[in-house]
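> Next up: some structures, all given as structure tokens.
Since every read-out is calculated from the coordinates, none of them should be taken as a lab result. Source: prediction; values computed, not measured. Cβ atoms are built from the backbone, for glycine too; each structure is taken alone.
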Structure 1
Amino acid sequence: MLRCTRWKWQAVIIATGIFGSGTGVVSQTVEFTDTTLQNGLRVIIAEDHVAPVISIAVNYDVGSRNERRGLTGFAHLFEHMMFEGSENVGDGEHFLLIANNGGDVNGTTDKDRTLYFERLPSNQLDLGLFLEADRMASLDITQENLDNQRQAVQEERRLRIDNQPYGHTFETIDELAYSNFAYSHSTIGSMTDLTAATVVDIASFFRTYYAPNNAVLALVGDIDAEVALEKVQQYFGRIPRQPEPPTVDLTELPQTEERRASYDDPLARLARIDVAYHIPESLTADHDALSVLATILSSGRSSRLYQAIVRDTQLGVNVGVFAVSNRGPSLFRLVGIATPGADLGALETAIYNQIERIKVEPVEDWELAKARNGARRSFVSSLGSSLQRAITLSRYALFYDDPSLINSRAERVGAVSAEDLRRVASTYLNETNRSVIITVPRPAGAQTDQVPGQENF
């Protein structure tokens with residue numbers, strides 16, 4: 001073992017009184033170890049004896065951003081392939097073994113990582129570690145498994161994208177906003193690329209990215225940390241290190257003019273406006289401020305955009321704002337759903353007017369306090385289970401090489417000031433830095449104006 005350090009995790013839970021504005025604070029301290037095995041696998045272990053449960057999260061440093069042109073969709077495909085059997089586990093048995101022993105299991109893929117996780121009774125630690133290690137070491141990559149999961153992904157695309165209102169809009173906003181291929185293409189990938197993929201392509205992808213030195217394993221629950229680490233070494237220590245994967249260039253050239261597109265959606269019932277601004281990556285001071293700003297603009301019925309657009313002018317039936325938390329260049333996203341018959345130009349102008357207010361008018365103290373406390377509460381609540389802590393610890397270790405960030409995340413958000421909000425709004429939320437898509441309901445068979453690049457869908 002190359003490295004072992006011990007940290008304390010401190011959660012601050014914000015409790016706001018029903019009849020007052022005061023906040024109470026409850027602190028909880030959890031110790032965790034941070035160890036790197038000789039083969040490069042980083043292992044984070046935290047004891048939590050509240051319930052006889054363990055949670056395992058394995059985060060691999062591979063997402064759609066690692067894909068190349070003509071070979072997209074592989075990261076998400078592997079989320080499916082990893083349940084298709086390995087040297088000692090048959091096709092579909094991973095699910096069955098977890099379920100039959102009182103647990104649950106799943107996986108997710110995004111632009112920056114692929115995550116696998118399970119929750120089990122604490123007496124099933126060996127089972128969980130064995131299953132994760134076996135598929136890391138010896139995934140069963142066959143033509144039959146590839147064909148089966150390729151069909152599953154294609155069906156998932158039809159369900160989640162092709163047959164959903166605004167499904168193509170969701171994909172296209174990234175294509176429009178990003179110039180760098182790493183973040184511009186869809187995580188689910190091109191069906192043309194997946195259809196053309198061979199077993200050789202898939203095996204090469206697995207050897208490149210599914211290696212102990214390209215992953216973080218976090219284990220949280222009713223365990224003894226030293227015993228758990230010995231078991232991790234027992235199951236994973238035999239897996240050989242692989243060459244480091246190629247690095248990804250995430251450089252995003254500054255945007256110098258507004259980008260606009262329109263899309264006729266036969267599945268949509270209401271018109272929609274999507275706006276995206278380029279912003280810095282997650283866990284920067286500016287991103288923290290933009291996250292709080294998103295809350296002020298759209299969180300709840302007292303938020304600025306809800307008041308202006310839904311209640312006062314009735315230009316829209318709903319509005320949402322969020323700061324995308326990418327590991328690299330991110331987006332500040334606004335979505336407005338128009339009231340039937342509403343003037344879309346007026347709706348768009350109303351959205352921009354609220355952004356401009358932030359730049360010139362100080363945010364009210366109550367607004368800022370509400371947003372900061374809400375953001376802090378949301379973060380702390382997200383760590384309420386052993387699984388959520390395991391996922392967060394592994395993510396911070398993988399993305400930022402520092403799982404101890406879990407200590408400071410809530411307080412970072414709580415330190416955002418009114419001047420911070422004014423500054424980030426003025427810096428990033430400008431016309432030349434935004435991309436806009438107007439989605440209009442259109443019956444199937446009617447004349448359409450497709451967004452450039454739509455032919456790939």
Structure 2
Amino acid sequence: MTSSSTIQFCALGGGCEVGANSFLVSLNGHQVLLDCGTHPKKDGAAALPAFDLLPRRPDACVITHGHVDHCGAAPHLARMFPGIKWHATSATARIMDRMLHNSVSVMETISKERGISDYPLYEHEDVGYFLRTTEHHDFMVPFPLPFGDGAEAMFIEAGHVLGGGSVLLRAPGHTLFYTGDICRTRQHLMGGCRPFPKDIHVDTLVIESTQGATDDDGFVPYREEIERLADALNETLQGGGCALIPSFALGRTQEIANIVAELQERGRIPFTPVYTAGLGRAIYEVYQTFSDQLMPHAELRPLRRFERLGNVWEPGEVRRVLREPCVIVATSGMMMENTPSALLAQEMIRHGHHGIFFAGYLDQDTPGYKLLHAPAGTPVQLELNRPPVEKVLENVRQFRFSAHATRSELADIVDRIQPENVVYIHGDPDAVRWMEENTGSGRRTFMPEVGQVVTLEA
């Protein structure tokens with residue numbers, strides 16, 4: 001580095017892709033890692049960021065939120081490099097306690113079932129060590145980085161999930177703003193991101209691009225989407241069927257469960273049992289603990305309002321739950337193999353009176369996407385160790401309850417911040433390309449692939 005106004009940026013994961021988000025920022029010989037996640041579509045060591053590109057132990061690592069594509073590799077790196085200074089908001093730290101211990105259990109199961117020798121990537125003891133070495137922070141309160149030159153960081157509410165924060169990184173001569181996963185929509189519980197402070201000049205903006213390839217013409221306001229879901233639920237339940245809503249354990253489960261409860265309470269849909277599953281319930285308890293971070297008028301129902309979903313790995317339990325009309329909010333949101341939503345769907349698609357309603361984003365390579373687009377009468381492979389099932393069920397729909405900013409909102413963020421440099425990350429190649437072509441005019445723009453080092457000047 002020639003001066004403090006120049007920094008280097010390298011994507012260890014999450015460049016022109018969604019997954020394994022981890023970004024190395026180098027300034028004056030100091031190393032800061034932004035996020036440390038695993039890739040949801042890869043197994044074993046292949047799911048990790050490219051840690052072999054690290055020149056040495058990072059001086060600090062800042063975790064934006066508790067989704068595993070942003071924090072799932074942290075215990076592994078903490079074991080590789082003891083002594084890293086880890087930073088997260090208090091709510092994110094509590095959520096990671098649930099998410100990462102669950103990840104160990106999932107990896108142990110996958111290792112036994114598929115014979116993946118790399119799993120688990122870390123043990124429960126590694127999770128404990130990582131959490132003990134993580135400093136907790138409040139939003140909008142700067143904290144020093146361990147460089148001794150005045151460098152500091154600060155979390156700003158990102159609106160994505162509970163505890164989720166964008167990161168403002170300030171060092172002598174250079175200010176960087178990393179959005180992480182950001183949402184401007186007022187959801188049912190979360191109030192959207194905090195407007196960026198007008199008095200702060202940003203040299204480099206590192207911005208997610210998840211929705212870059214999604215045309216806003218199909219966008220439906222959140223409240224209208226709730227009514228569309230209500231119509232679908234009402235039709236299914238009135239017809240004697242069950243409704244499955246695959247949802248991410250963190251964020252979507254809590255949002256959707258409370259939406260369904262409200263719809264029942266105001267008589268919009270029939271009053272039937274509402275089931276939630278294990279990890280989603282554990283995260284729900286964290287939402288209760290940090291309810292002061294939800295919207296001021298958000299009504300978080302008590303967890304006892306929702307019935308506990310039993311052991312869906314037992315076919316008899318699945319058939320029992322599906323015997324009478326009900327609503328089931330279950331992981332995973334993309335219906336990955338060996339998850340409650342996949343096991344329930346395995347049985348539900350054999351019958352025409354049920355409904356499956358995806359609540360958000362579906363990657364094209366996931367079982368959920370394939371089920372959504374499979375014509376009725378075709379066999380669908382939902383579980384690797386079970387034969388394909390003929391899809392009889394036609395009532396399979398997708399609703400847009402995304403906790404990611406739309407591409408027009410992302411473009412507005414770029415315009416409002418007015419950075420000299422924009423680094424586009426966390427998006428499929430088409431999404432990243434749209435963002436660069438439509439928001440990069442007059443700026444130095446970068447679309448780094450994994451391993452590519454770019455130099456950013458103030």
Structure 3
Amino acid sequence: MVFLVEAGVYVRYEMIDTSAFQGKSAAYFTLGCKLNFSETSTFGRLLGEMGVRTVDKDADICIINTCSVTEVADHKCRQAIHRMVRNNPGAFVVVTGCCAQLKPETVARIDGVDLVLGANEKANLIQFLSEAWSGGKQDASLHIHHTVKTKDIKTFAPSCSRGNRTRYFLKVQDGCDYFCTYCTIPYARGFSRNPGIESLVAQARQAADEGGKEIVLTGVNIGDFGKTTGESFIDLVKALDGVEGISRYRISSIEPDLLDDGLIEYCAGSRAFMPHFHIPLQSGSDEVLRLMHRRYDSKLFAHKIELIKKVMPDAFIGVDVMVGTRGEKPELFEETYGFLKSLDVTQLHVFPYSERPGTAALKIPYVVSEQDKKARSKRLLDLSDEKTEAFYARHVGSEAEVLFEKATRGRAMHGFTRNYIRVELPSSPANESLDNQIVKVKLGGFNHDKTALKAIL
């Protein structure tokens with residue numbers, strides 16, 4: 001049986017004959033954001049409940065969840081489809097995700113692709129598979145696509161899944177109403193929508209019952225939570241904070257204009273919400289922010305960082321920044337660099353601007369060369385390394401609680417502190433028992449490549 005959520009309400013679909021799925025195997029490939037990975041993991045769980053086992057190759061079913069945020073992402077999607085078709089001869093190939101929504105006909109024409117499902121249709125993956133198989137697949141690919149226009153994307157496909165990881169990813173929102181000039185995501189994901197708090201609390205409780213200890217709240221624009229149901233994001237946070245068994249929550253990327261001061265202050269005193277924030281800046285130049293149609297300025301962003309550090313001095317703060325966007329003249333990039341250097345943030349996630357068809361940014365006349373994009377990216381990545389290393393160094397010698405995650409046999413285990421410092425523990429049979437356990441350790445020096453601090457038990 002399959003469920004989706006529409007207007008915050010679970011809708012039950014018709015019973016599906018599971019016999020068609022019995023004994024089949026599936027391979028999965030995901031590109032893009034944490035939300036995509038969460039959704040793919042949910043597809044895998046649904047098919048697993050139908051009797052479908054997961055394999056790496058020679059699968060009966062291939063599901064490719066795509067991204068289209070950059071031109072590079074589009075290229076990787078095409079490569080992934082070709083590779084999956086080649087490694088799984090005769091498989092029924094399904095493509096979904098942002099690229100599938102934006103270019104359904106193009107994707108459907110790729111050799112080997114049977115079914116393309118857009119943002120509104122992926123909630124009914126099992127139903128579509130069942131119907132497609134009932135007609136029987138011939139030797140040739142089916143090349144079928146199902147999508148609707150952006151304004152008609154209304155379904156919400158629930159997802160709370162961990163895949164092979166310790167952390168669960170709980171999808172609390174989908175879609176975006178912001179329409180920044182450089183971005184295609186609103187066209188790929190539709191307008192902002194969400195389920196109700198009650199259903200999300202129920203999913204968190206289920207994760208706790210399954211032994212989950214940490215949940216990451218995911219979505220396209222999670223601070224916009226509540227538009228569908230008349231609720232608010234801080235109400236959701238407070239409700240989830242009360243779920244017994246979940247020790248940690250992390251808020252994935254949240255827009256600075258939607259990161260309420262009250263939410264920051266609540267997290268500072270929260271039982272389970274961690275001192276860890278991921279906030280997109282995109283540019284430290286107010287002129288560039290206006291060109292992007294962002295809904296804040298550098299002053300507001302700086303205020304959010306200052307408040308976080310005031311109430312949570314050891315908070316980890318990750319920041320998204322885009323370089324080389326149209327209109328970013330050299331002096332405006334220098335404004336961004338100086339602004340970021342002045343901020344007490346931990347890590348920069350740097351993205352070179354990529355032109356997307358149909359976006360308003362293409363009307364901005366000033367174009368940054370690829371060479372300059374690379375040079376600017378390198379400067380910001382170097383600054384990020386500097387800030388991250390300094391943040392880690394301040395915690396050497398201190399004690400911290402680490403949630404460890406099982407590693408591949410023979411590899412070092414890793415985990416994260418409350419404030420998202422990556423911690424490394426040498427591989428040993430004894431240490432493997434620490435998987436999904438929160439353990440107090442002393443933080444030693446850096447590991448060999450400075451990507452983690454060594455744990456001392």
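> Matching task: 15.9 is the computed value of mean count of other Cβ atoms within 10 Å over residues 115-122. Pick the structure from 1, 2, 3.
Computed on structure 2.
> Let me ask something else. For Cα extents along the principal axes in Å, the calculated result is 69, 45, 40, so let me know which of 1, 2, 3 that is.
2
> One of 1, 2, 3 was used to compute FRET efficiency 1/(1 + (r/R0)^6) of positions 171 and 323 (r between Cβ atoms, R0 = 30 Å, to 0.05), and the result was 0.95. Which label is that?
Going label by label, the one that fits is 1.
> Using distance in nm of label points 7 Å out along Cα→Cβ at positions 75 and 411 for the comparison, can you identify which of 1, 2, 3 gives the largest number?
2
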